[in-house]
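Listed next: structures, encoded as structure tokens.
Rule-based calculations on the coordinates, nothing more; no lab input. Only a predicted model underlies this, so the values are computations on that prediction, with no experimental measurement involved. Cβ atoms are built from the backbone, for glycine too; each structure is taken alone.
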Structure I
Amino acid sequence: MLKRMFFNHINVKYKLEIVSGTTAALLLCTLLCPLWAQEEARTREEVVRACEEKVKRVEQGMQRWASQGQYPVDIHNLMHAEFFPLTNAGRFREAEKVVDRVLALLKKGPPPQKPKDLKKYLRQTEETQYLILPVREAGHLYGGQTEAFEKAIERTVEKIGKVEDVKKRNWGFHLIIPAWRFDPQHSVNKRADITRAVRGAFDLAIRNDVAVHITVESHEWNNRPDLWNYADKDKPGYDPKNRANVEWIDFDGTPHPHRYRDWGTPESMPPVICYNSPAVLREVSRLISEVVAPPIKAGLERLSKEGKDHLFSGLTVGAEPALPNYENIERHNPRIARMMDQDGSPKTRLGYNALTNNGYSKSNPPKDFPKALAKVNRDYTTYWCRKLAEAGIPTEKMYTHVAAGAGVIGSPGVEFTNAPIEIAFNDYSRPGWTTYPVGPLQPDFEHLYKALTEHGNPHWASTEGGPSLGSPRGKHALSMKDYLVRHFDYGATVIVFNTGATSKELSKLLTEGVWGEHAVNAYRAFLNPGK
């Protein structure tokens, strides 16, 4: 504002050239002091309130851009690179100038989108490409019931057609292993037999010439109060030492009481795992070596013996790792914010326990908190992958599972999860992401293609996906055909489709995207090209 006012009096420049320095200073003050006085008349509180009001307008403008199909990453980056550092330093008058600049950019509207030339990222593969379709009856395998599941496989074949060359392209089903919850030593469901389920999955794959894909879930530990109950003396597993296994909100060791998620309906769960707690990692090692890996390895050996290795599409490790930052949860997810208010949960950053284990402290905090927390997220997944590899699972058949739409640096999602796209890469697996076309992934998948290029172009997977989410122009604006192209023409080997959610509305939307007529037709054309 002052700079603009100064230029309105640009003729001062010429006057200054012909008067002494003292006279020039007095003249400048005479011209500008009334303007400065007007600016300085506002109290600090008034400036702060003005900034708060303008931030709300920025958020509304960003939402308008997103509704028009363009995610405002540049705007978000500008706010975080300039505005918030200034407000954190208490320099609100300077911060207000930044937010005014942002509002001017938003007022202009999103720049016109030009189709990108992504040809340089195109890739071919000699590996089998898999469509992993959700067959609800797969869960029956845990009880040893295969008849209903086999009939469901037959119905699926009737829909999409019998695949002619299963070594080139094939479809398959998905078996989820909740590693913590179905651990026989601690399972609340004694009929949930992991070994039986895995053996049955491989049996059905061989019998029907379809692929099996397995996901090992690594974050759901509701049944392990012996590890997380640090607070409630009247509940099972109580031990105050368990605070070492859950995440903290500060370097003083204050645990956070809950983990929250929203898969259509907000949920409150046991505390977030401290991903590098020695006790937790010991249990992970036991789970893998004694419970999870042996039946999978036996199934792979059986496929190899029968010459049908191609019927295993792969193993997904984990499910969207996150070290939540609840500081701005009202903006990210108001529904979770309301639940946290009801629970009395502090809205703050998590991860201090893991950071403490990594050598940080109150006197030695990380220079870059998001980067340090991203490393914690990556290390936890890497540990699972390494232990699975040591137990005999091929690294080229393992894929990670990072939420790509919330993983682009500069996006609000990654600020919440501390799980950028980059953490999908490690030395013991291939990268895998959730690939709904949302947020930064809505226009295209260039963010993924760039990351893959930077890491030598490994094969990769959509370890959770579907075309229905993220379109402001209608739920099927991205056709299934185009969705498949975004993956398989650019180096992907697997898409694991999802229809599960915790609300009927979201489940219906996902199901229509995966099983609608347009999707089934795309599958038929993909699986038997030229037919």
Structure II
Amino acid sequence: MPLIERIVKFQQKHPFLFILLIGMMLRAIAAIFSRGYGMHDDHFLVVEQAQSWVDGTDYLGWLPDSRGNQGPEGHSFFYVGFHYLFFKFLELFGIYDPQWKMLFVRIFHAGISLFVISFGYRIASLITPGKTPYKAALLLSAFWFMPFLSVRTLVEMACLPFLMYGTLIILRQEQIRQQDLPGFHKFSFLVAGFFLGLAFNIRYQTAVFGAGLGLALLIGRNWKGAFWTLVGFLISASIFQGFIDLLVWGRPFAEFIAYTKYNMTHAQHYIVLPWYNYILVLAGLLIPPVSLMLMFGYLRNWRKNFLLFLPVLIFLVLHSIYPNKQERFILPIVPFFIVLGLAGWEEYVAGNQWWQKRTRLLKYSWGFFWVINIALLLIFTTAYSKRARVEAMSYLKNYPETSYFVVDDYKSGVLRFPPVFYTGNWPRYDAVHAKMTYEGVARAAQWDKVENQPDFVVFMRPDKLEQRLDSMKHYIPGLVFERRFRPGTVDMLVHRLNPVNANEEIYLYRNQARIPNKKGKDEPAGSKGAH
């Protein structure tokens, strides 16, 4: 039997397993090829801090005894603590290389993200009949952003399996209660609350979603279900937030309180966008016209699926009201929005004569969606994000004696932090940017003495490179070119779409006065410095 026929037969016999395998394959590809990191929180607030603890340091100064620490800063120790244990575990097997560690981190996250597909399918099966649950599972499996984001160390994605499982339990038990079917257990609400608490321990804002579920239960007059869900949530939060903070700070929930205070004080200090921003994000992220179909479907079935509709709405409204808006903040509700929207849309089309007579228009709409989605999927699933930065720091592993380097981020208003984790060491660094001149850094670090000079200078971007090099050589005359690192495909694409995103071609220079001889691996012939 030809391979294609075998695949078709397998898909017909095991439709959900077939979809799950698609999701597994896409995430495996992302885990292997999608190296680097997406954003600051994706890497520095999880990976670097955890590895620094493994190495006996406190890189970001989160702990009470660290130099300069002024108390809790609002970081949950649960997720970063897991990575600390995970890195310790890997080192038991002799895995010390940062790139290898990150490969296993991506594989782990790819694995737990499969539960998002499974739970999404099971939730859809409870609220809508027919083939719609399989379609929902396929979208969760193969939406262009899902494999790429699923392997990242983003708290907004890592919380999803726990958030969805807790929600699934509540939805199933509430349906059993309302229909007076066997299998209703109050203890199940306790378990659901515990898993919702685990989601909270990873991403504090998911408490808003949990509160929405509790409110929906109260409106449905399931007082006991709401109560036991709250008890389960408090048990989970008390163990993994309260108790850990009690050990570290001497008082429970110190980090959560600090996080709440910080966000109330600094609401206007970050990306402030209009209230409708997240509506635009959903419309673009989910690709029109399908995104518009999902929006319509979500709103249409609000009464029927009120238990799920309300927490999604509350989460979206509160994030829309809050001034600081970053796209990733609403990721925890995206799978729910997809499932609810698809269920509502498919049911609407099935009972609407106008659409029944325009099946070709529907096929064209979905066809357009899949063409765009697959194109984006091919680009982002293998995207090596922040490639130049990662490769530059990885290259410094060839020089384990490196203890100090300088980043020349020419006239940049915001320092693009170097991912020091990839050096395999913890060298300190200074930065030249819009607020710090060459002279200022040189004077503060006392570069007039060779022993105080940096081992390397990292020039971000080629803008006026010769002029910047001359300025740097005035204080560090022994600089020689070491290697060039080019950005990845997605980095260049994002820069072209919006020049505000720096297209970071990096030039690395070595200080001969500190490190006389080149030890780094030479570039392959014809590479011209590309990575």
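Each of structures I, II was scored by mean count of other Cβ atoms within 10 Å over residues 120-127; the highest score is held by II.
Assign the value 0.8, calculated as distance in nm of label points 7 Å out along Cα→Cβ at positions 80 and 440, to the correct structure from I, II. The correct label is I.
Looking across I, II, the calculation of mean projected area of the Cα convex hull in nm², for residues 328-463 alone that yields 13.2 traces back to II.
I have -13000 for helix-only ellipticity at 222 nm (-39500 (n - 2.57) for each DSSP H run of 4 or more, over all residues; to 500), calculated from one of the structures I, II. Which structure is it? Spell out each step's value before the answer.
On the way: I: -13000; II: -18000.
Matching structure: I.
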